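Listed after this line are the structures, all set down as C-alpha cells.
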Structure 1
Amino acid sequence: MPWYSRNRVKYRRSPTGLNTPLLIAVLIVAAAGGAETSEPVSFWEDLPDDVVRERLLDAMTPEELVGQTLMIGWVGQDPSSEALEWIRTTNLGGVKIFGWNGADLIRLAHALGTMQELAAAHRLDIPLLTATDQEGGWVRHVKGSGDLSTIITPGNMAIGASNLPYDAYRSAYYIGMELRALGINMNFAPTVDVYINPEAHVIGPRAFSNDPVQSGLLGTAFFHGLDETRVIATAKHFPGHGNASEDSHGVLPVIYDSMDELTSRDLVPFRFLIKEGVPAILSGHLRFPSIWDDGRPASLSAYFKRQLLRRDLGFEGLIITDDLYMGGAWEYGADRNWGIEEIVVEALRAGNDLVMLSQTPTPRGSLYEHLMSTYEADPSFREIVREAAGRVIDLKLEYLKPANRVPLVPDVERIADAMREQGSLDFLRDQAARSVTVVRDALLPFDTSRHGRVLLAGKDQDFLRIGADFLPHANRHRLSPGRFFSADEAEIRRFRNLVLEYDTVVFCLSDPHSLQILAAIEDLEAEVVVLSILTPIYLAELPWVGTALALYGWGEESFRAGFSALFGRITPSGRLPVSIDRGHH
C-alpha cells in the first residue's frame, strides 16, 4: 500500500437534510473562496485531473487556497517547528532547499520525507513541491559531504563550449537522478540568461553563451534531460538577467534595453522552452525602465507576467518568483515602506502563481494575517489566489500524481545507489574534455624541461592538488579563498614578491579578485600560463598573457581535462561561447 493511502485522513459523510439557512451559508462561503465539503476530497482521487483540480479548489478554505501559493525555506538541516506548522495548518504549496539545508544528504532526505508525510496528513492530501537550485557547475545548493556528495558537472558555459545538446541533456539527466533519489521534485534550472554583459558576474558561467539561439537549444535539451527523471524544470531568470551589471540578490538591477532588444535576444530562449512545454518559469528581480517604467521589478510587474509572458509568449504553466527576501525585491518595497507582507500580495497580483520565501514567516503571523485580510476584503484578489492555486495543483497533478513521479518519501537506505547512475562519471570526464578551449597557445604543449622553476597559484584547492599531479616539482600558493571582487594591497605585494623567485607561473583565473592579482605581475619576467575556470571573460583584461585555456568547470574532471590539454595529452575542441574582445558588451 502506498504511503499516501496509509496516512490519508479518513472521512465520514455529513448527515443529509441540512436546513435551508445552513445550506445557504455553506454556499456563500464556497462562493467566497472555498469551503470544506461533506464529500471526502483527495488529491489522489481516480478521476481526470481537471475534475480533481476543481474538486480540490471548491473544497479549499481561503487559508488553504492561499497556502498553495507559498513556497518557504527553513533554517537548519532538520525541519524547523515553524516550517512544520505552516505545512500542518495551511496546505502549503512547497518548500525550498537552500545551501544551508543540504550538507547532509541523509538528513535532507529524512527532512523531506517528514514534511511530505505531514502534508499527506492534511485532509486534502496534496503533496509538497520540494525545490532547489541545482543548475550544475557553479550553482549547486545540495552538496552533501564525503562519499555521499552530489556531482559537480562542468556547468552550462562548458556545455556552450562543446555546443552539444547531448551534453546539456545528459548533464540535466544525471542531476535529476540525484535530486530524485533525495525526494527533490523541482529544480530551478535551466538558466537561460543570454550572457552579453561582462559585468553580469552573478550570471557568468551559469549561462550557456552570449547567443540566444544556442542558449535556447541547449536550455531546451537541459529541460528534457530533467524531465526524463520527472524532476520539474524551471527556466530562469525571466525576462533575462544577462545584461545586468548588478546582482539582484543585493540590489534591484536596472537594464536599459528596448523591447526590440529584449525580443530579439533575451526572450528567444524562453520562446524555445515554452514551445517545448517547459512546466515552470522563474521571474527575476530586474527593472526595465525603457520597456515599462513604473519602477517595479519584473517579478512584481503585471505587464511582464500577464501581458508579456502569458499573452504575448503564450505561457500557460507555473510562474514563480525568485526569493522575495532578495534585495532586488526589497529595494522596491523599501521605497514604498512595504514589508514582506505587501511584497507577497503584490507578487500575486502581478501574476505569479507561487512566491518563494527563503525565510520562514511566523505561523499565523503578520504575513498570514495580511494575506487573509486582503483575501477577505478584495474579491479580485480572491480570484487571483484561486487561479494561482489552480496552476500549482495542475503542476502537482501532472508531476507528483503519476506512478513515475519523484518519490515523495525517499528510501534513505538506497540513496547512495539511486544517486549514482551508471556511466555518469565517464560522461563528466568526457564532457569536461570536450569543453576545454584554447584561447592563446604560445607555450602549448607545455614542456616542463624548458620552463625552469614553476609556481602553481590559485584559490581553488583542487586546482593546486591536481596541478601537483602534473607538475610534481612545482611549488604551490593559494590565493585568499574568501574574496571575489578585489584583492588588498598586502596580498598583491606578497604575490609579486613570490613570483620574483620563479620562471613560470601556472595560474588559475576565476574571478575579479584573481584577475586583479594576476594583472599586478604583468611587468615581471616570469612566463604566465592561465587556466581559466567559470567565465573566461576576464581574459579580455590580460592581452599580454600568451597561453590560456578556458575550462569553465571547477570540478576535478575539469581541472584534469585542463592540465591534460596543457600537456598535449588531449586535443582541445571547445569553442568560446562568449566574446572576450576588449569593449565587448
Structure 2
Amino acid sequence: MTAGRSGVLSACAACLIAGCGSIDAPTAMSVPAPGSAAASAPTQSVTLGSALAGEQAVARGLDDMPRSLDPLLVNDVPGQRIADDLFEGLTSADISGKAAPGVASSWESSADGKTWLFHLRPDARWSNGAPVTAADFVYAWRREVDPRTGAQYAEGLAPIENALAIATGNKPPESLGVAAIDQRTLRVRLNGPTPYLLDLLALQYLYPVYEPAITRYADAWVRPEHLVCNGAFVLRENVIGSRITLQKNDKYWDAAHVRLQRVTYYVLPSRADQAARFLANDLDWTDSFAANQRTWLKSIVGEQAVNSPYFGAYFLGMNVQLPPFKDNLPLRQALVLALDREPLVHYMRQGMYQPAYTWMPPLPGYELPVPDWQGLGDDARHALARRLYAQAGYSEQHPLRITLYIPSQDGDSRHFFEAITASWFSILGAEVRLYEEEFKVLAQERNLHKLPLFYDAWIGDYPDPYTFMQIRYSGNGNNNAVYSNPAFDQLIDAAGQEPDNVNRYRLFQQAERLLNDDAPYIPLYYYATRHLVKPYLRGWQSNVMDRNLSRYMYLLEHQRR
C-alpha cells in the first residue's frame, strides 16, 4: 500500500468516524426530518400524580419482529420480550433482572449440587384454566432438546443430564434428566454443579408449553386464537411487521399484583422512528434509540433517555469453513487488528459503549483475557496487520475483495459499518462492500452458514461466562462461525464439572484466550442499554440483563406541559 493512498484514505476514514464535526455536535445524519414530530418537539415536561392512572395500557417499541412466538424457538431479544410477558418458567426475572420464584415457589438441591427438586405453586394455571404441572415442564424440555424440533437453544440445556447427547441424536428425548415426581414436584438431574441454574431456568427456552395446543394445531398453536400460555398476559393480536397486543391474564397466579390491562408492542426497526413516536407520545417505552441522536434527545427529554451497562457484545463473524477465511488465520487476524476501536466507538457510537477486545463482556469476578496486541500503539498494530495481510496472500495488486452482510437499519448503523470498511481499505487496501438484508433473512443465512463475513451480536442469557462460551462449542446451533477447536471444547467441558467458581473462571479464561488466538470473530464493542422511558411509567429498573417484564409496570396519573 503506497503512502499517498494510505494518507488520503486515512483522512477519509477519520472523516467518517468523526462525522466531519465536533464530538458533541450532532452530525448531519442525526438531524430529524423537517416537519417531523421529532424535529418540532419542544423540551418536554410532565406533572406527575401519586395515584394510578385510570387507563393502565402501555405502548412499547420493539426493535424488530420476533422470529417466533414459540418460546422454545425464540433466540432473539424481541422474541424474548414477548415470551417474558406470555410465559413463566420455574423461576422468573424480578424487577432487577435477577432470578426469583416463578411457577416454582420453592426448591432444594442435593449436597453435590447435581440433583434439584422444584415445588410448583398449586395456583399456577394456564390461560385456559388448566393447572400447570411438572409434566408440562418435562414435555417442554424434551421438546427443546429433540433434534426434530430444530431449536437453536437445545445446547442451552447442556447442564441437564443427557441433554447434549439428545440434541446430537445420540440418545432419545426420554433420557433427559428431568422427571415429574408428582403433579407439583419436578426433579432435575445435572451433569455437574451449575451456579447459574436459577438464572437459566428463568429463560424462554426453559418455559413450559401446553402440549394439547401443540398437538392439535402444530405450528399454528402460536396464533392468538390458539395460544395457551401461563404468564401475566395473553396474546390478543399479532399483526406481522406492525404490532403485537397483549391483554392481562386473569388466570395468572399473581394477577392481583399485575396492574397493566394491556400492552401493545409496536415493531419499529428504525431507531429514529422509535424516538419520533416517543416524542409524539405514541410510545411510553422504546427498545432503543439511535446512538447519534443521544445528545439531541437528552436536550429534549433529559433523564427519560436511559443508558446502563448491558451484558452483551457486538461483533462481526467470520465463517472459518468458507473461503477466504478457511485455513487462513493470518487474514482473520489482520482484519481484527486493522480497526481503531477507540475512535470508532467514541465518534460513531457517541461514547455510549465500551470498545471490545475480547469475546466476553465485563463481568464481576471474571478477568478479561485482553490480547497482547491491545497494548500496541496504532502504528505498530497497523504494521502488524499489514504483515499478516501479506502473509495471508493479499497485496495492493491482489487485494481482498469480499462482502460484509449487515441488517437493513437506519443511517446510524450504516455509517458505523461504512467507517469499518473505510478503515480496512485505508490500513490494508482490502475492498469490502456492504450488503444490507432484512434481519430475518440475514439471520437465516447466518444460521445456514452461507455467509463468509457478517454482522453478529450476542446478549448473555444469564450472568455467567458459560452463556458466551457455549456458542463457540463445536456444533452449537448459534455457532455461526462454524468454529471448532477440541482444546476449547475440553476446557468448557472441564469448567462444567468444576465446583469451585474461581477455578471455573480460570478455565473459561484459558478457553477465551484460545478463541481470541483463533480469531473467528472481530470484536467491536460491549453493549449498553438505550431506552426512552416516560416518567409516569414505573415498575422497571435498569439491569445488566435488560429484562423488563411488563407484569411489574404501571402508569401514574400525569399531565403534560
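FYI, it's all coordinate maths here, none of it is from the lab. Owing to the predicted nature of the structure, the values given are computational and were not obtained by experimental measurement. Cβ atoms are built from the backbone, for glycine too; each structure is taken alone.
I have 23 for relative contact order in percent (Cα under 8 Å, 6 or more apart), calculated from one of the structures 1, 2. Which structure is it? This figure was derived from 2. Given -11500 as the derived value for helix-only ellipticity at 222 nm (-39500 (n - 2.57) for each DSSP H run of 4 or more, over all residues; to 500), which of the supplied structures 1, 2 does it correspond to? It traces back to 1. If you line up 1, 2 by distance in nm of label points 7 Å out along Cα→Cβ at positions 90 and 354, the top spot, with the largest value, goes to 2. Supply the structure label, taken from 1, 2, corresponding to FRET efficiency 1/(1 + (r/R0)^6) of positions 450 and 530 (r between Cβ atoms, R0 = 30 Å, to 0.05) with the calculated value 0.45. Going through each structure in turn, the value belongs to 2.
Look at mean projected area of the Cα convex hull in nm² for each of 1, 2: the largest one is in 1.
Taking mean count of other Cβ atoms within 10 Å over residues 50-57 as the measure, the highest value among 1, 2 is held by 1. Using the calculated result 0.90 for FRET efficiency 1/(1 + (r/R0)^6) of positions 194 and 306 (r between Cβ atoms, R0 = 35 Å, to 0.05), pick out the matching structure from 1, 2. The structure behind it is 1.
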